[in-house]
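Trainee: In what follows, structures are represented as C-alpha cells.
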Structure 1
C-alpha cells in the first residue's frame, strides 16, 4: 500500500472514529438539557468535527486545514465566552482563541500559499535548524514556568501542594498548543512533536480525572478523543518527516 492510499484510509478511520465519539459525547448531555443548551451542544459538536477535519488535513499538509481550523477555534472561543458570561471560567481561553488562534489561521494560510501549497497539493514543509530547536525548547520551558505560576496563583480548585499537579497538567498542553500552532502556521515539521505533547498530556489529565471519579463518562470520552488525536499526530509526524526532506522542499 502506497503512502497516498494509506493516508486516505487512515483519514477515514480518524474521521469516523471521532465522529462516533463526538456523537456519543453530545448524546450523553443532550437529553437532560434545555432547548438553548441543546443548540449550544450541537454548535460545539460541529466545531469539534471541524477540528477533527483540520487535524486530518494538516497531517497530510493540505491548506484547507486552515478553513476547518478557523471554524473550530472561532466556535471554541465563542463557547468559552458564553461559559464565562454564564458565570463559569473561560475568559482566558476565549481571549487566547480570538487573539491568537484565529489570527494564526490566516497567517498559516498565507504562509502555506507562499510555500507553494494549492488546494490539490501538499505544503512544502521545512525543519527547524539546531539553534531554532533550542529556542523552541527554551520557549516551551520558560512559557510553562510563567504559565504555571500565573494559573497556580488564581486557580483555587487545585490542591494546595508544593507542585500543583492539576495546574501542571493544565499548563503543559496549553504551551504545547501555542507553540504547535506557531510552527504549524509557519510550516515546520517540529509542530508534530508539540501536537503529540498536547495529546499525551491531555490523555494523562483526563485519566487522572477518571481515576478520581470512575463514574465520569465524559472523561472516558475525552481519553478516547485524544487517543484518536494522538494516532493522527503520529501519522502527521511520519508524513511531515517525508514532506520536509530537502528534496521535498
Structure 2
C-alpha cells in the first residue's frame, strides 16, 4: 500500500524503500538504511543525494559521521504542492507545444537552494550559447558569491550568454555593467510591466530549465520540441527589445 502510493507522488521503488526505512529508523546511517530497506549500500549512495535535493531526506551530522533523517510525512505534501505550483506556472508554455511534441520529454524536479544550484550547474555541462530570462530574485536566493563562482566556471568553459533581464538597480550595477567581461549580452525589460517570477534558461540543444526562487523549486526538461519553441520565444523577445545604451 505505502510503496505504490509513494511511487505515485514521484519516488521510484528503491527511493520509496529508502524513505520508509529512514522514517522507521529515525536519524540513521547508510548502513542501517541498506539493512532495513534490503538494498545494497551502493544503491543507497547512488540515490540519497537526489532524495536530499528533492526534500525527501535530510542530511545531518554527528561529529564527522554523516547521518540521514526522513522528512516528516507532512512535508511530503509540501513537496507535492511546490511541484504543482511550479508546474502551474509553466503549464501554458507546455500546452503551447503539446500538439507538436512527438517524443515524451524527460523531466527532473529539484527542491531547496542546493537543488537550484544543481539546476544551474547542469547548464555548464553543455557547449553552446545559453539563452536566459530572469531577474534578481534567483541571484539573491542563490547568493551573489555563488553566482560569481558559477559565472567564473562558465567563462572558463567559454560558454556565452544572452540574457533578457528585469530591470533593477542591483542587476544594472552588478551584472549588465559587466556584460563584456562576463561573456554576456543583455537586454532590459520593465520588471513592473513584464515580471518574470520564474527564471528560464535555454541551453544544450534540447534542454530548458525553470527556476522559482520563491518556491525554491527547479525543473529541467529535455525535449527538442520544447527547446526549439522556447528558443523561438526568446528570439522573438530579443529581436524586439532595444540595445542597452552604454555610457
Structure 3
C-alpha cells in the first residue's frame, strides 16, 4: 500500500511509478478529509509514503495522516520517497520519528528531485528544464523501484525537521491569495484544496481559513491563471505535472 499526497502531480507520478501489481494507492488528502485513517494490511504487505517537502519539513496533510494512521498489523517493509525542488533536509527523519511512535521502522528513505512548484517564492523554470527533470526523475524512479523490490535499507539522513514546523506555519497564511477577473467560476481550486480552505461564493473562490497547506494546487492548477498570491506571482509561471489531466488527481 502506498499513501501519497500531491498538489501539482509530482508525488502522484512518483507513487504510480512505484506501485507493484495489485498494490493499493491511497490519497492522504482525501483520506484526511473523510477521516479515513484505519487500514488493513495483508500479511507481508509493505507500506510506502510519497509526498512533497515544504520548508524542509512535512506539511500538515502527511503529518496529520501519519499521526492518525492505524494499521491492523506492522508492514513487512516501510519506505518513503520525498519529492522536492532542491532538498528535503530532515523531512524523512521526521517521518521516521513519527512512525517509530507506532512501532514502525522506516527502512528506506530517499529524496526525488522534481520540477519546483513554489511560485509563491520564485519563478518556475522553462519547459525544457521541467522536461529534463522529469526525464531524470523517471530514470531515478526505476532505480528506487528496484531497491524497494529487493527490500534494501537506506536510513533517513540528518536530524528530524519537526522543529521547523512553526516556521512553515508562519508562511501558510491565506491572506495574500486573491482572484482576478479572469476567473470563470469552475471551482477547481476549491475541489483541489486539501484543507477545504476555499469555498465558492457567487461563482468566485473565497479563502475561508486563515491558514492552509500552502501546497500550490490552487494557484498552479487554475486553468485560466486567475489566482495570484500577493504581487510576486503576477509575472511568474505556473507548473503542473503532465500526469494531471482535466484537473483531477487520478
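Readers should treat all values here as calculations from the given coordinates under stated rules, not as data from a laboratory. For clarity, every value in this text was computed on a predicted model and none was experimentally measured. Cβ atoms are built from the backbone, for glycine too; each structure is taken alone.
Trainee: Could you tell me which structure in 1, 2, 3 was used to calculate mean count of other Cβ atoms within 10 Å over residues 72-79 as 12.5?
Mentor: Label of the originating structure: 2.
Trainee: Hey, another quick one. Out of 1, 2, 3, which one gives 21.5 for mean count of other Cβ atoms within 10 Å over residues 48-55 as computed from the coordinates?
Mentor: Derived from 1, not from the others.
Trainee: Can you tell which of 1, 2, 3 yields -15000 when helix-only ellipticity at 222 nm (-39500 (n - 2.57) for each DSSP H run of 4 or more, over all residues; to 500) is derived from it?
Mentor: 2
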